[in-house]
Structure I
């Protein structure tokens, strides 16, 4: 069964070989800069914890099949970890079912979420490991795993809190293990690490969505994951494991932190839900057929997309899918960049770096820190979250001279076009427009500096 699971993870992910989702393009772009010899945070702006970039070095920051194989291997490791946890908690059946549940729901979900090894997905493995080690009575190693999780995702504080439920008098060792990797990161990366990850992250978290968004998206999640919800609810009702219930509550609070509720945020719930659903599936007996029926909901919703992508790959044709319009435009823009040099991407279009593999021509991989407008709204909104900080960053920008500029934001939101900033006009006079795509304008340095 595990072999079939591994094969299914690999095949489904390979259907996305021609796609680069933006959440994986950003760490890919960062890893490419590391390969060019630029130091993280000091050499280029990166607003994610450090392991998000360094993990992508394991496959040389390559896109296509290497990226998809890496994703399949990672999710399979998560499945093996949850299988071990479930087996040791209850038995082999629960372990296997937990692994299958986790693999299924990390495949049949919103494609941009389940495919991209972004912070929320990358934290699944250390999340499972940390709580498992706490349950086994190994507080130091549990804390170390939770500390590694924090170097992937700031929501690891909630993982640490879940671990504390099991360690009792070992809380000191738990905190020691948690502190070691993060104090080391702080000492190594210094102030830029604090500014780009934590200060900028705090600004990001302050920009919340409407109150109704959280309730609607959580109900949507529960509907698509109803097999997990029903089976886990049955296990909670039958066995009333209070630590598991608190772990679930902490994970739900983590999902709601910042009140944004993107689909990938719900990965925080999957470890505890997969475990409890596996137990519930076993306890349901002949009624477990209900779980099988409910699994059809995400399978029918998301399964056909894999078949469509596979068919397009086999026929070497471009997929017609609205979700891919910007990614395909980034590929078109990258194809119009000829020759060597350095690159500035204006907008949140890091896939241009993924396609060109070029060195950044400034310290900025995207325009968020230059405009102060966050990427999850800058296509339609021009509200500046950090105007003074953005102005300082633009003053830094004009001291650099990238060979190429791709404005992938202006054609979509003219108010944020690179030509619309008075403090950049003299600097931009050294560039000439050389090409356009549907959603991008490409400039090349024309005057020697």
Structure II
């Protein structure tokens, strides 16, 4: 005979859609996380030694029942159509026939509210995810008693996590698609798309790092960094080749120059090296492991338990922006490594602002364009410096023996680009510094 009856209204669910079976509605991501955080404490009040979990066949109810069952250590869930049909008499008949001492029942309103009022003789409305426990009398003529109730868990702290999870899943899918496309056709366009996809994923994971499972962070960062590092030189050669093509088109190099052909051969050698690396068993296993992990972002247990608000993400973004602003002011533009790191950091902020704008808010999301502008300016300097370095490197290679004069033309042209870019950036920095000084003077006078 049932001693304790626990009534549960399903958690926060997706809105109904015209033309779609209502029974197929899922819990929201925030609803799931909220229940997973609350129910272990809620159901710890029960003695689960002789218990059962009943559920409506609707998906949202079954998902709620599964979370409750895990919290109780119950493995099976019984489906009762009476709960979805909202048939109180049929349900009470099934309840009277049960010999289990504790039954947890997951259903819907208005059925749950009507049932509580019928059993207790007074209303006690249940919010989504709310729980009420009743002590069932031995004498059917007596009324059940209210043992305890738990308010519905607030989903607010988990709503931002759901938004971020969706954004990460989208970026992960883009990376998977880019990787597949590159392995089918390793042309320059697919290489660029792959590298951008890797950088986007690394940037998002770096931003979310303090809240991410350390195991997932370590595995995916190792794989993604390996993918990017493996294609660094290939991408550098592609950029150099594009510069050579531009110089040929501009007439700086003759139409009969053999340098484009030499660059194409160099790219093919590097491409073979990259593809050979991807085909190695160790590399394939690492990529396979990472690809299984990154589509589903794994939050730290403490985050899943407590949630995060949009303000938490905004605070983290502001800290990143402050650090970047500090590093950009007074940047040593003559140090290629420093410029490259600053450009990388600006790219990371650009990707984060553009991909997580839903939780960062419109003002911070707009920083994406500003950061993209900065990284493009630093990119012009970085690319010209790298082209200049590569021209000197190629001039010492026997594979470029017949085109050393043309490499000299490239090196001189890129040195001029470096000089012009440095001048422009310094002029801009001087204007910005003067503007800050003027604002500081105005503030002091006010």
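Could you tell me which structure in I, II was used to calculate P(r) over Cα pairs in 10 Å bins from 0, in percent as 4, 16, 19, 18, 14, 11, 9, 6, 3, 1, 0? Could the numbers behind the result be given before it?
Details: I: 4, 20, 30, 25, 14, 5, 1, 0; II: 4, 16, 19, 18, 14, 11, 9, 6, 3, 1, 0.
Structure II accounts for this read-out.
Out of I, II, which one gives 20.5 for mean count of other Cβ atoms within 10 Å over residues 1-8 as computed from the coordinates? The read-out comes from structure II.
Given a computed value of -0.28, -1.05, -1.15, -1.32 for log10 I(q)/I(0) by the Debye sum over Cα atoms at q = 0.08, 0.16, 0.17, 0.19 Å⁻¹, for residues 113-296 alone, which structure among I, II does it belong to? The read-out was computed on structure I.
For which of the structures I, II does the calculation of helix-only ellipticity at 222 nm (-39500 (n - 2.57) for each DSSP H run of 4 or more, over all residues; to 500) return -18000? It would help to have the intermediate numbers written out before the result.
Working: I: -18000; II: -22500.
This figure was derived from I.
Out of I, II, which has the highest value for distance in nm of label points 7 Å out along Cα→Cβ at positions 177 and 321? Walk me through the numbers before you get to the answer.
Details: I: 3.9; II: 3.0.
Largest one: structure I.
Suppose you compute FRET efficiency 1/(1 + (r/R0)^6) of positions 9 and 233 (r between Cβ atoms, R0 = 30 Å, to 0.05) for every structure in I, II: which one lands on 0.00? Here the read-out was taken from II.
Just so you know, all these numbers are worked out from the coordinates, no wet-lab data involved. This structure is a prediction, so every number in the text was calculated from the model and none was measured. Cβ atoms are built from the backbone, for glycine too; each structure is taken alone.
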